[in-house]
Structure 1
Amino acid sequence: MSEGGTADVVVLGAGIVGVSAALAARQRGLSVRLIDRREPGDETSYGNAGVLSSGSIFPLNKPSLFSALPHYLGNRHAALRWDPLWAARNAGWLVRFLANATPSRVKPRAIALHGLIETSLMLHRDWIVRADATARLRETGWLKAWRSDGAAAAKAEQALLAEYGIRSEVLDRQAISALEPGIVPAYRSGLLHTQTASVDSPGGVTKAYARMFAGSGGQIVQSEIRAIAPETDGWRALLASGAISARHVVVALGPWSAELLRPLGYRVPLAFERGYHQEFKPNPARRLSRPIHDADGSFVLTPMEIGIRVTSGVELTARDAPSSFAQLETVVPLARGVVEFGEAAGPVWRGARPTLPDSLPMIGQAPRHAGLWLAFGHQHIGFTTGPATGAAIAAMIAGAPPPFDVAPFSPGRYL
């Protein structure tokens, strides 16, 4: 049966951002169709560490990046691997990315991200209750930990976060052992982000929000998205299964957004922070209570519904380049030295996190097309920031003020 008909809003992409935009628009009484080739939460939104992070307000391109660059040039560091051919082809993007890593350009972006994240965490905590998914939520914070003497780094980070009203606790080895008695005492220093929460399945939470959307009268369509085209009074989404007309279309396709917009004359400077994870069978006698970011090892350990998920650092390359498991293979033995876990509980997962040169997403209306709304580019904090992004898009569609300052996220800064 082919698709057809009309709606107030068509949302393209059923990751956390798209699902959030669809849900928020439906909450405002608009008729909404949510479209993706896969089921909600099965793409990039599935593969993260499940952290609802209050402290992820500092973009990756900050002044400290310059001191780290010599360590990355050898292309063997667990935190960052890069494809030289991709770097040569995208030298302009890299120059713009590094140009944003100056002190004067960090604070405005941190303020912007703080507003986005603060709003999003409030919505997550509300929606997860309404979606009957509270069993997935852990209000245990998350721990950044150093194997080396990281006390000075922990205190410096704590002071920076405190400038924005974000609370944290500096821990020594004994305090870390008291907090996580099931792990090996591998860490000398730690910083506990006390206002951060986590979930045992980011894909499961995204699906719960999608069920809430469908239960409120929204429609979910599973179909390949081929193109969008302007019409006299709105937009037409061309699908493999037909076409749907709408007054508004929201592009929330993450790493696939740029190519959909190119036929409309938009050249989006989008790059991809690829990442990998693998889950392992847990040892019930050695429980992990919260996600741990191993600062020296450049990986995250997080307890999930199926087992212990180990996530790797950033890989800068083409979105669809062949997988390289070098980073994950480097960090899994280190992770086993922190918490005991068994054999793999599933295959390696790979995803591509869309990133713009200033590490801020696009949230707003396209500059040359009324009714075309852009919501992508959330790099490694998409799961944290999805709900507020969706709420802002829905508010602007309805002609209402968004719940945070969206000016820094305007698509017009690049398009």
Structure 2
Amino acid sequence: MTTPPTGPLSDLKVIEMGTLIAGPFCGQILGDFGADVVKIEDPGAGDPMRQWGRSLPKGLSPWWPVIGRNKRSLALDLRTPEGRDIAVTLIDQADILIENFRPGTMEKWGMGYEVLAARNPGLIMARVSGFGQTGPYAERAGYGLIGEAMGGLRYVTGEPDRPPARAGISIGDSLTAMHAVMGITMALHHRSRTGRGQMIDAALYESVLSVMENLVTEYDLTGYVRERAGAILPGIAPSNVYPCLNDEMILIGGNGDTVFARLAETMGRTDLSGDPKFASHAARGANQAELDHIIADWTRTWDLGQLLALLEEKGIPSGRVFRAPDMLADPQFMARNAIVETVHPVFGRLKMQNAFPKMSETPGAVRWPGPGLGEHSRAILAEAGVSEADIDRLITKGVSSEP
């Protein structure tokens, strides 16, 4: 099922310890670009992502093939001394360790960074948690939704007359994984110069905070607290979702002066670009709601496809609100191979997003979907120096398992 790794990280070995999204997505990204990612899972149930999802076609999660892709699965009970000893042996041979247990867990198991780095000085250890490894909240349980709230994202997401909304994906977890990957790549550069690894402390709330633009600075300077604004960007107009025929929607971004003039001409409303209420960027922002109503009255008389073609011809930024079926049918997605097809032992042919970003010399790839629990246990244990007889014994005792 596995194929030889290719990509810029193909000489690196990664041990992934942890579950759900933030830590495993970090491992997914590294695996996409060629790293040999050994995912250690509990022999009994494995990563809960194996069972997550709105639906379970054929009894399996459609989420696991994505977040588990390009990884090898080792079933190993880290609550047992034998399991931990094997894990330490694997970490001795690794370049990178990813863990997203509650802070203090690794230390309780005798696997804190100082202990592991003393054995493997070049080890880079990425630690993913809700609040970081230090501070008064460090030992609290912290899921993505808490990090999104504490980092400021939840408060500004949604409609102004309703409670804060969720983004629709686990964005806090994904942002933390990406920050962990950034830390790992910077640590690899440092190691190439010094030979020394280091510990990366990636907190959910700080990863969200890092993308909050000028939210804190604006409050510090002016006392303004950014509020929920729905689909608009306050003061930037027109830039919104507008209705079309048959309950379709179109996004239009026409806030620049020259772009707005083209939009007004296209609408047959050249008077708008000369109207003092809409003639400048600041004026359009001040009269945003009125302008949006005027544009909506025009767009709702159009078929979406025809309107998109017209706006493209006039050089006005616009687009449809994509759903999964739109992505699968879109020529831009096809031309750039943004969606790829892989083969799953149960689902058969399976589509998912490709590895990003695109690299001209060492591109990433989806080599295989998420593996079965313990699918590679025997091979990985053998690589750690465990004899065939001892592998049989570990599986019999439940310290490890295989499909």
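Bear in mind these aren't lab numbers, they're just calculated from the coordinates by the rules spelled out. Note that this is a predicted model, so its numbers are computed, not measured. Cβ atoms are built from the backbone, for glycine too; each structure is taken alone.
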message = When mean projected area of the Cα convex hull in nm² is compared over structures 1, 2, which one is greatest?
response = 2
ask   = Which of the displayed structures (1, 2) returns the greatest value of mean count of other Cβ atoms within 10 Å over residues 12-19 on calculation?
value = 1
note = Candidates 1, 2; distance in nm of label points 7 Å out along Cα→Cβ at positions 172 and 308 computed = 2.7; producing structure is 1
ask   = Thinking only about mean count of other Cβ atoms within 10 Å over residues 28-35, which of 1, 2 has the largest value?
value = 2
ask   = Thinking of 1, 2, which structure, once FRET efficiency 1/(1 + (r/R0)^6) of positions 188 and 212 (r between Cβ atoms, R0 = 25 Å, to 0.05) is computed, gives back 0.05?
value = 1
Test item: FRET efficiency 1/(1 + (r/R0)^6) of positions 124 and 220 (r between Cβ atoms, R0 = 30 Å, to 0.05) calculated as 0.30, pick one of 1, 2 = 2
Read-out relative contact order in percent (Cα under 8 Å, 6 or more apart), computed value 20, structure in 1, 2 = 2
query = In terms of distance in nm of label points 7 Å out along Cα→Cβ at positions 100 and 116, which of structures 1, 2 is highest?
reply = 2
query = Comparing structures 1, 2 by FRET efficiency 1/(1 + (r/R0)^6) of positions 252 and 340 (r between Cβ atoms, R0 = 41 Å, to 0.05), which one has the largest value?
reply = 2
